[in-house]
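Chemist: Following this line, the structures themselves.
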Structure P
C-alpha cells in the first residue's frame, strides 16, 4: 500500500484563499475609515449633524468583539477618516506637514478609544460603556499634549441637532455622550433584529439595552428643551461687531498690520456716521476682533491715536484686539477695553495660547522638520486673569478665538458674572477653509451650554451674533468688511452645565473606567478558567 504525502504548508481544497475572502479582510477597516469620514461630514458648514449617528453605529459594528490590538488599529483608521479632512485648514499657510502630523497625533486618541470600545463591547450594556470610553478619549485629547486640542469634539458638530439642549444639562461631554450612545444603540438595535431573524426570539436584556440606548438620549434632549431659554432676564444690550477685513494678498507684513487696523477704524467711523444719520441704532458697546490692531497701541502713539479717534466717534466703550509687545519677555494677545475720553482702562490677556501658532514648543527639534516655525520669532505668553469687562453696565465675558474650544475658558467667564460672551477671533490665515464655520458652531453650542448671547467678531471669516438658544440672528460673509448691530438679551441665571462644571465629565470618565475595569476582570477570569 502506498500513501500520498501532502506538504503541511500546501493549502488544501477547503483552505485556499479566494478573492472573496481576501476582500472580506478589508471590510472592517473600510467601515472604520468610513465611520470617521461620516463624522467629518456631520460637522459644519454642512447641516448634516445626524450623520454622526450612523457613524457611531458603523464604528460599533467595526469594533464590537474585536481584539484589543485590532480595536486600536480600527480606531486609528476611524480617527484618520475623521480628523484628516476636518483639520485640513491647519496646513493652509504652512503646507501639509503640520496638518498631517497633527491629524496623525490626534488620531491616536481615537485609536485608544477604539481599543477601549473593543474591550467593553462584550459587556452587558456595552453601548453605555462604549459611549463613556469615547468621552474619556475626548477628555484626554482636550488636555494633552501642550494643554490639549479639543477641536473636533462630537458636541461641536451638533449645533443644528436635536440633542443640542443637552449642552445646558452637562456641557459638551453630556452632549457628545448622548450622540455616541444613540449611535451605538442603533447598531445594537440592528444586531438584535438580525438575532430575531435568525432565531425567532430576542433576549429581553439585549433588547432593553438597544431600546434604551436610543430612547434615553432622545427623550433626555426633549426633556431639556425648557433649559433653552433666550428671554431677557437682565434687559437687553445693543452690540456692534466690527469686521474690518484684511487687505489684498501681497502686502508686506508691516503694511498689512497697519491696513488691518485702519480697516477696523474706518468701519467704526462709518458706523458712527450711520448712527448720526439715523441709519443704524446707537450701540451700547462695540467689539473688534482678535488682532484687529497687531500694532501695540501702548508702544505706538500713532496706533493709539487712530483707535482713540474711532472710539470717540462712536462714543461708547470698545474692545480692541491687540498684540502687546513688552520691552522684555513674551508677547501678549490682549483685548483692551477702550473708553471714550479715557482711553484704555482694562485688559485681558489670552489664557490659552495656541501651540505651534502663538508659541513653539521644542523649537530646536521642530525646526528640523519644518522651518516655518521661525515665522513665530517671539513666543506669546499666557495670561492668568479671567476676562470679564464691564461695558456700559453689561458684564461681557471674553474667550479669545482658540479658547472657545475649551470648556473651562468659557465657563469661567460666566461663573464670574458674564451676562454675554464675546469670542473675538482672527481666521485670516486660514483662507476660505471650513475653520471659521467649525469655530462658529462652537460658539453656538456655548450659547446653549451657558444660556448666554454670544457675539463673534472676526477679522475676515464669519462674524455673527448668536442668541442664548443657539440661533444666529446676524452674520457676515467671509472676507467682506461689515458691521453687525443687534439687540441681544442679557442673562445671569446659571444652567446645570455651568453650575456643575467638570462633574458630568468626571462621572462619564468614571463610567468608562468602570467598564474597562470590568472588562479586564472578566478577561483575567476567563484566562484562569481556561488554564484550569
Structure Q
C-alpha cells in the first residue's frame, strides 16, 4: 500500500485550554464549555457524550470507558473506572469453540458463528452513562443536563454521512445488515449512504437516540439503569436474545480510585489500574528502564536499536498480559474505541477513553432507544480455565490505556488512543517521546511508530530509515505499512498538555479527517 500525500496537523495553543477528540464537532462542544468557565472534566464529559452522536460507531451510551483526572495542585491523579462486565445470566455454553481464529481484536480462537464478536450474545452490560456521571459529580462544576445538551442537539440534527462516514459504514456493512435497526439506520435502501457527485452528503438520524438523550437530560443518568430507559433496554434485549436483565443494569456503578503511578526516569505516568492497559504499560516501561533502551539515543525516529528495544518490551509485556491477567488475577496484579484529552485554563487534565469495542460494537441497535450496543464479550478469552475466560458477572481484560504524564519542568500531558490492542504500544512510545526526548505534542504525534501488540508480526512505518525494519526483521516477522486513513494499522492518539511555563496545548490524531484539537480561545 502507498499513499502519496503528506498530512500535517499543527498543535493548537490556547490560554483557556484545549479539547482534542476524534470529531471536530465534539471538540468544539467541549471547547465552548471551557470558554464558558467550565473545567476540564465538564468539557470532557460534554465532548464524550457528543461523540456518541457524531462518531457513533466508536462509542456511546451502549459502551464503557476509563478516565484519568489530574487536578492542578494535587500530587495525585484519579482513575474513573467504568469498564464492562458480563451479564449475571451469561452462559459460557453459548460460546463453543470453532476452528481457526476469531474476527476480533485479540486473535482469540474462533467461536461458532462469531457470536462473541457480533450479534445479541456479544453484548455486555453497558456502563458509560454511569461513568461520566460519576466523574462529573466528583470533579465537575456543571450540571448533567448542561453537559448532555450538545449531544441532544447533535442527535436531533443527525450527522452528515460524508466520505469518511461512508467508508466506516461500508467496512462492516454485511454485519450491520444482519440487525434490523442497524440496517434501517445505516444502510438506507440497502446500501451504505453516499452523496451524489458534486452534491451534499446525506444526513442520518440515529434511530431514537435523540429521544433517549432528551430523557436522560431530564430524568438523570440513573434512568439508564433503573428507570424508563432501563425498562426499554431490557425489553429489547429479551426480544433480540441478548443477556441483559434489570439486575445487571441496576447494579452498575463506576469506581473512582487513585490512579496507578508509574515511575519512568524523571517522569511519572498516571494510568488506569486493574483490567486495563495500565499494568501492561507499567511492565513495558519498566523493561525499557531495565535494559537502558534509551541510553545514547539521539532521535526516536532514527534509532534502529531503540525500535528493537520498543518491540522487545512490548512483546514481553503482551505475552505476560494475555497469559496471566484477567478477572481471577486482578487482585494479584498491580492494581474500536475513541479517545479525548482535555486541558483547562487552571491546568486540570483529563484523559478519557470510551468505546463500543469493535467498530459499531455488536452491530446491534436497540430500536426502542436508538442505543448501539457494545460487544464486550469479545474481550474475554473464549477458552475455559484461563484468567480471562468467559463467565457470568465477570469483568474482561480491556485495551483502554488513558494516561497523564508528568515530566520535568512542570509539563503535564493527557494522552490516549483508540485502536484495540494497538493502543498501549502507541501510548508507550508517546510517553517515551515526551519523557526521554522532550518532544512537543506536535513532533511526537507526527513521529513514526512501530506496532508490536502481540500479533503475528511487528508493523513498521515506512518513514523509518530502512535499517530500522532490517534490525527488527532479525528478531520478528515484519510488515511495513504506512500510518494511513484506512486501514488503521497503528493506534489513533489525541493529547492535551499544560506546560510548565503556563501554556496550554493540544494535538489531534493526524490521519483522521475529523479529529481536531479545539482551543477555548485563540492566542
Structure R
C-alpha cells in the first residue's frame, strides 16, 4: 500500500484556497497510486482559527467544503481535519474532527481527545473533547487516527501536562497496526526532534509504525514547520518532510527504506528559515506586497533587513536610514553598505532639523527640567512617525526591529521603534541575533563586519552604549531565559551565580514594562515562551518581582 502525507500551507478562513490545496493533494496522491491520502489537523479552515469558531456560519461553510472534497475521492481514501458540530446536548458546541472519505462520502469520523490549554493553545474555549478516535481498516491494515495533542502524553517536557486518558493506549486495545497523527503543531527551537522522540517512544512501547502529518506556514505569530515524518516497523525515521516548505511524501509500505541519520539542520539555519517563512506568510496573507525597515546601522535592523530580503526578494524591501546629530558616520556607512549588499532599495532622511523643531516647540514646557530620556525618545518617535508615513503612503508593511532582550526590559520606545505591523525578531535574544548574523555571513560578508564588532548603541545621545544602562547581553539573556521561558523565581536565578542586584533590576524592569509589550506589534514565536498570546501577565500589579 502507498500512503500520501500531504504537508500543506492553508490560510486561516480562506476556505476556497484551502479546498484547492486539498484537492491538488488528492489528485497527486491518485497519480502516485496511493490508497490513502492524509492531510493535517483542521486543514479545511487553517489553524488556529480562534474566535472565528464562534461563528456558526463558519463551521457550516467548512462542512460544505468537506462535502465538496468528498466529490474528488473516487478510488482513494482521504483523511482530512475539519470542524464538526458536537451532536450531544451538553458540552462545547464544536469538535476538532477528522473524517475518512471515500467515493464521495464520509465513511467514518473521529475527533481530538486531548485539548491543550497551555501557552498559545486555548482549545477548550471552543471544542468539546471527542468521545473516540477514528479507527478504520484498509487493505487488511487497521489504522488508528489521533490529532496533534493526543500523542503528547509520550514525552516528559516542561509546560506540557499529563492527561488522565491516553488515546494511543485506547487505540492499541483496538488492535491497530499503524498509528496516524494529523497535526497543526507550531515551531519552536528543537520541536522537530521532540516530535520524533514522541513517535519513537510510541514505537518502543507498542512496536507499531507511526505516520505524522503536520501543517506548514506562518499564521500571525505562529510558525508551523511541517517536518511530517514516518517511523517504520523497526522504529527508524524513514521519511521526513521539508522544514518550512510545503511537501508531499509517499510511503510505500512494501518498500525498504534506509534510515535517515542526522535529520535536523543547524539551529541557526532552522531559526532563520522559520523567521523567513513567518515574515513572508504574514506579509502575503495580510495582503501586503512590500515592506520597509528602518536601518540604524546596528545588528537588529540589519538582521531584519536580511530576513525581509530572503522572504520577499530585494525589490520588495525598502531600507530607510534616519540619521541624527548623534548618529556616527560609521553607522550611516554600515546602513548603506548593508542595503547595497542585499540589493534592496535605500533612502536616507536626516531627522536633525525635525528634532530641533521639536525641542524649540517644547522649550517653554521643558524649562527647568534636566535633559533625560525624554529627548532620546523624541528622536525614536520622529523616526517611527516617518516610517509610518512612508508605510501609509506606499502601502508597505513596516517591520519593527526590536529583539527579545530589549522588549523584556523596556529598552524600546512606544510610538517610536515599537511602531510597525510585525515584530520579526521580538522572540530572538540579543546574543542569538549575533549568532544568526554570523551564520548569515558564513560564506561571504552580507552584514558589514563592523556591525558585528562595534558595541551596540541606540545612538540617541553622545557616546551612548547599551551597556550604560543594561547588564552585558550574555547575562541579561540568561536572566530572561530563566524568568520568561523557564518561569524561575528570583532566588533560583540568583543561585545560578548571577549578582542579586542585577537579577532584581532586570526582573523589576520585566514587570514594569508589561504595558509596552501589550502595545507592541505581534511578533514571530521561536522559543517555547514568547512575549505574546502565550504569556498572559497583568499590567497593573504590586509586590516584589516573583
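Readers should treat all values here as calculations from the given coordinates under stated rules, not as data from a laboratory. Model, not experiment: these values are computed from the prediction. Cβ atoms are built from the backbone, for glycine too; each structure is taken alone.
Chemist: Figure out for me which of the structures P, Q, R the number 16.4 belongs to, where mean count of other Cβ atoms within 10 Å over residues 144-151 was derived from the coordinates.
Modeler: Traced to structure P.
Chemist: Still on this structure, I have one more. Taking Cα Rg over 2.2 N^0.38 Å as the quantity of interest, name the structure among P, Q, R where it is greatest.
Modeler: P
Chemist: A value of 17.5 was derived for mean count of other Cβ atoms within 10 Å over residues 24-31; which structure in P, Q, R was it taken from?
Modeler: Matching structure: R.
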